[in-house]
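Input: structures, listed below.
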Structure 1
Amino acid sequence: MAKVHRVSGYHQGKINANIEDVWSLITDWGTLAWYDDGTNSEGMKVMDCWLEGEPGAVPRTRVMSRGEGAAELGAPVENREVLLVADPVAHRLYYDATDGFAEGIRNYMASWALDELDDGGCMMTISSNFDCVPAEVGEQQAAMLHGVYVSIVASLDKYFAKRRAAA
């Protein structure tokens with residue numbers, strides 16, 4: 001019997017943008033044009049992204065294609081994230097991801113929440129729970145996902161900073 005490592009992820013960071021603008025962007029779900037992971041690592045960079053399902057519908061699926069090199073690194077060429085809940089009052093969404101989107105990760109469930117700040121910005125909280133098999137990859141995958149969460153918040157802040165500068 002395989003040993004399972006249960007893992008939780010968490011990151012919180014400020015985005016210098018209006019909460020409704022951030023909410024509108026992240027719930028578009030069919031695009032990641034705002035995302036920059038800060039690397040161009042061969043095989044892992046998202047090369048294309050598209051929506052399966054109707055815009056605005058819940059559930060709907062974001063499909064991300066990593067390109068040919070992903071398989072050589074043990075990752076799927078395509079990853080699917082299904083938006084399960086999008087609450088515009090609480091500014092919280094829940095989604096799951098394809099089992100195996102990263103080595104050993106199964107049963108991935110995540111939540112993004114936005115809280116309005118007095119200065120006109122918002123605080124983003126990302127949390128997740130998932131299982132790792134083999135258990136030995138649990139801490140490594142938790143660290144990798146924490147890096148992704150940091151880059152999500154930084155990418156959103158950078159995206160809105162560029163929009164402000166262009167205006």
Structure 2
Amino acid sequence: MAAERESAIVVELSEFDEVLDDHRKALDPSRAWGMPAHLTMLYPFVRPAEVNHTTLSRLEDLAMKVSPFDAVFDDFGWFADQVVWLAPSQPEKFERLIRQVVDAFPECSPYGGAHDDVIPHVTIGDGGDPELMRAAANAIRPRLPLTTRVASLSLMAGSREPGSWQVVERVSLGRTR
């Protein structure tokens with residue numbers, strides 16, 4: 001039986017792959033599923049079979065109201081000893097964007113309501129050996145900071161099957177239709 005397909009709105013950060021990808025391959029299951037380095041805006045999102053013109057129009061309308069911005073990732077964070085992640089130096093930029101996405105799609109609850117606060121992060125390791133995750137952070141640290149221009153949102157869909165996550169739609173920030 002195939003794994004159930006899901007969707008998410010993310011900021012793709014594939015330009016970080018040169019630094020993160022070998023570690024993510026070893027430590028982050030979502031990498032094997034085809035998810036690039038990313039910062040999640042809203043997951044779970046609309047069931048892929050229910051994504052339609054209205055959904056995409058709402059996403060485009062939201063994106064038009066948000067200006068692109070620069071972001072710097074210069075530190076690490078942990079969720080207990082289960083997840084190691086790369087932290088933005090100005091999380092408020094992403095917190096604001098996450099709020100805008102959630103407000104545009106109030107029928108979708110971030111992480112299914114499992115967490116009171118959504119902390120902007122780029123996962124490096126999830127559920128791996130804590131020592132290996134610490135070693136990955138130590139190996140990445142000399143390559144920091146990582147910088148990017150956040151200029152688009154991506155609607156992605158996939159499952160826990162290898163290579164299944166794909167971009168459904170990518171919308172540019174701050175552009176008119």
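Some observations on this one:
- Comparison across structures 1, 2 (criterion: distance in nm of label points 7 Å out along Cα→Cβ at positions 27 and 59) gives the highest value for 2.
- Identity of the structure behind 31 (criterion: relative contact order in percent (Cα under 8 Å, 6 or more apart), calculated), options 1, 2: 1
The numbers here are math on the coordinates, done by the rules we state, and not lab data. A quick note: this is a predicted structure, and the numbers were derived from the prediction, not measured. Cβ atoms are built from the backbone, for glycine too; each structure is taken alone.
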